[in-house]
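Visitor: What follows are several structures.
Read the figures in this text as sums done on the coordinates, not as results from a lab. Note that the structure is a prediction, hence the values are computed from the model and not measured. Cβ atoms are built from the backbone, for glycine too; each structure is taken alone.
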Structure P
Amino acid sequence: MLFPTPELTAADARVLADVDRMRAELRHELQAKPGKWTGGLRKFLTADAVAASNSIEGFKVSTIDVEDLIAGERDVEVSEENKAETLAYERTMTYIQTLHDVDDFTYSKGFLNALHWLLQGHRHTERRPAGQWRRGPVYVTDARDPSIAAYTAPDADQVSTLMEELVDWLNTDDGQHPLVRAAMAHLHLVSIHPWADGNGRMSRSLQTLVIAREGVLAPEFSSVEAWLGRPGNTWEYYQVLGRRGSTYRPDQDVSEWLRFSLTAYHQQAQTVHARWVRSGTVWARLAKYVAGIRLDDRVVSALHDAAMSGRVRRTRYEQAEGLSVQQAQRDLRDLVALEVLEPVGRTRARFYKPGPAFPEAALDAASTPTALDDPYAGL
């Protein structure tokens with residue numbers, strides 16, 4: 001038995017309608033004004049989701065480091081364990097992104113196990129098998145005392161049956177809004193906890209996939225993982241999950257989870273739109289500056305990276321503009337000579353940060369914080 005999907009309250013319906021409006025507006029803006037910075041924004045959002053979801057599980061890698069790892073940088077100062085977790089999750093997210101428009105896609109137990117192997121295969125052991133249902137009990141321990149089980153998942157002999165029910169539900173259109181279904185898919189999977197490890201990330205990945213399959217926005221703009229990974233939100237995420245009880249009780253009302261999820265959708269939509277606007281503003285200011293100093297306009301992408309992320313590496317600039325190593329090096333040397341960029345480190349690990357001559361107007365725009373509205377305030 002799975003949790004019944006709660007009926008939307010009037011407030012829920014208004015919040016959901018607002019999310020739909022914001023996502024439709026963003027899709028229109030992306031289609032109408034596909035600026036060069038859009039590719040960088042897509043990469044940032046993917047990296048931000050990977051960094052956030054891994055951070056929930058205790059693997060701390062910054063978004064900019066994730067971006068560098070995805071770009072193929074080898075000299076990123078993170079542990080080998082964190083690097084392995086980051087790249088495994090990035091591969092999983094990349095695969096999910098490719099599935100958004102597959103015509104004959106269906107969910108199956110085999111597919112979910114294969115996705116789990118993609119995420120956890122590097123950690124496969126006989127005791128904690130990847131890509132296979134768990135063979136014994138699994139617990140979520142209390143953060144305050146690891147000797148206490150905050151949640152005990154269903155018995156292992158129930159997992160296959162529950163996952164069959166989940167797969168059937170995923171493949172059946174019950175008329176619910178796709179964002180509601182995505183939130184419920186997350187709750188179903190994380191509550192069944194079918195694997196020995198990686199259940200949280202798999203549940204968040206499934207939510208992203210269900211949203212992406214809706215087709216309103218590209219998958220990179222659809223995930224709420226970055227929102228969930230913010231410290232205060234992560235705490236509330238665990239609190240809301242914890243209030244469903246210490247054992248699997250699918251007959252309960254999970255309206256609180258749905259409201260929490262709708263808040264996540266709303267505030268992530270606000271965040272992504274603000275980043276889109278900010279990114280475009282920074283690009284425009286840098287393009288004007290570069291035209292004034294008579295450099296090739298391709299260097300704007302290097303400066304945009306430095307403004308938005310705090311640094312740029314030669315390889316990322318090279319890939320973004322399709323340059324040879326020599327061209328990228330020459331451009332960066334010119335920017336250093338002008339004191340627009342400042343090199344940090346040597347040889348392969350070198351990166352460049354804004355220098356004393358970097359245009360302040362662009363940095364001001366890049367650092368302008370976003371104020372998020374509580375979608376339920378006043379409802």
Structure Q
Amino acid sequence: MSTPDRVDDVDALRGFALVGILLVNIMAFASGFYGLELSNPAFSSITDRTVNFVVALFFEMKFYLLFSFLFGYSFTLQMRSAEKSGRAFVPRLLRRQAGLWLIGVAHAVLLFHGDILTTYAVLGIVLLMLRNRRDASLLRLATWLVILVALAWSAFGIVATLVPMPLDRPAILAAAEATEIAFRGDWQAIIAQHVNELSTTWVVIGLLQAPCALAMFLLGLIAGRQELLARPEENRQLFKRLVRAGLWVGLPGAMVYASTSFLWADSPIAILGLAVGLITGPFLTGAYVGGMMLSFGTKAGRRLRDLLAPAGRMALSNYLMQSLMSALIFHGYGLGLIGQVSPLSTVAIALAILAAQLSVSRWWMARFAYGPLEWLLRLITIWRAPQWRRTAEAP
């Protein structure tokens with residue numbers, strides 16, 4: 001299937017994760033209303049609402065979990081690589097996480113305040129400290145992380161329901177308008193807006209994304225230890241169980257989350273729906289993993305794997321390129337189209353970006369051993385310039 005340290009299926013799953021991540025993130029680039037209790041009144045048709053519903057149903061709260069799972073899985077590949085090279089793993093990992101954090105800070109300030117790399121950089125240190133725990137202990141910790149986060153948001157939703165706060169619609173509309181004006185400005189105004197947004201996104205990151213991402217890190221670490229994705233034929237029954245769990249638990253939970261997000265976005269009920277989405281999201285993410293792994297065993301699935309894998313091998317470069325392209329389309333130093341593009345057109349733009357990335361990634365990885373930012377991060381990790389051009393022996 002692959003070289004010893006590189007599983008083609010893992011790369012393809014990472015490429016698949018890029019699809020969902022872009023479809024979610026580009027919505028934040030396209031509208032100042034993203035994440036607010038009100039939707040953009042300029043795009044309130046049935047088509048607009050259907051597109052937003054579909055994105056929430058199948059992509060929000062699921063694909064960053066998939067990316068997190070693969071981060072944990074790849075952690076085991078990095079440990080094996082360090083062992084094979086005879087070099088200490090901890091210093092390498094610390095340098096890698098420091099490099100990832102610096103890249104994430106630049107990404108958050110210059111391009112997208114919704115950056116996930118800085119969170120991954122910090123959580124990677126936590127994963128390092130937990131790496132020697134037994135699988136059963138890691139599984140319990142991952143389970144409790146998700147349960148406690150869901151319970152916390154449930155409690156918040158219940159309190160908000162019992163003691164409702166009046167919704168200040170004029171203030172929300174004014175905030176969305178101010179956001180869009182800032183992002184249509186020059187690069188100084190855009191950076192200032194990113195920094196301002198970062199002052200509030202810590203709540204979402206610290207109380208929602210980070211614990212769930214760490215839980216998926218731990219599940220990925222367990223899967224990597226057992227090489228579950230490297231032996232798909234031996235684990236077909238597991239993948240089938242993941243798909244069934246996703247259909248029976250994950251999908252209904254996603255329906256609750258998506259429905260409450262749109263039908264009761266201005267009500268505390270949406271918070272309760274979020275709690276349901278948090279506790280069931282990993283099941284749907286697992287179904288994506290199981291379904292894709294099963295499909296890779298078919299002729300059509302192998303073609304899909306070959307299409308996605310090059311993009312997954314340079315996922316860091318593609319992730320930042322997605323933000324750069326979205327910023328150039330929606331921010332003022334580019335076309336400045338924020339607030340002017342419908343959800344359906346936004347999805348079309350995302351698909352065009354993805355098509356270009358798949359093509360460019362295939363061309364690039366046929367010639368080079370690493371993506372541009374992957375090369376930089378590996379330089380920081382191993383503290384010497386890695387091979388640039390691809391050869392027959394290149395990983």
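Visitor: Check the numbers for mean count of other Cβ atoms within 10 Å over residues 10-17 across P, Q and tell me which is largest.
Guide: Q
Visitor: Who wins on relative contact order in percent (Cα under 8 Å, 6 or more apart) among P, Q, i.e. which is largest?
Guide: Comparing P, Q by relative contact order in percent (Cα under 8 Å, 6 or more apart), the maximum is at Q.
Visitor: For mean count of other Cβ atoms within 10 Å over residues 226-233, which of P, Q scores largest?
Guide: Structure P gives the largest value of mean count of other Cβ atoms within 10 Å over residues 226-233 among P, Q.
Visitor: Another question, then. Can you spot which of P, Q the value 2.7 was calculated from, given it is distance in nm of label points 7 Å out along Cα→Cβ at positions 202 and 282?
Guide: Q
Visitor: Hey, Cα extents along the principal axes in Å, for residues 162-297 alone derived from one of P, Q reads 66, 32, 28; which structure?
Guide: Of the structures listed, the value fits P.
Visitor: From which structure (P, Q) was helix-only ellipticity at 222 nm (-39500 (n - 2.57) for each DSSP H run of 4 or more, over all residues; to 500) calculated, if the value obtained is -19000?
Guide: The read-out comes from structure P.
Visitor: Here is a follow-up. Using mean projected area of the Cα convex hull in nm², single out the structure from P, Q with the greatest value.
Guide: P
Visitor: If distance in nm of label points 7 Å out along Cα→Cβ at positions 50 and 194 comes out at 2.5 when worked out from the coordinates, which of P, Q was used?
Guide: P
Visitor: Related question: Given a computed value of 1.9 for distance in nm of label points 7 Å out along Cα→Cβ at positions 258 and 290, which structure among P, Q does it belong to?
Guide: Q
Visitor: Work out mean count of other Cβ atoms within 10 Å over residues 138-145 for each of structures P, Q, then name the structure with the largest result.
Guide: Q
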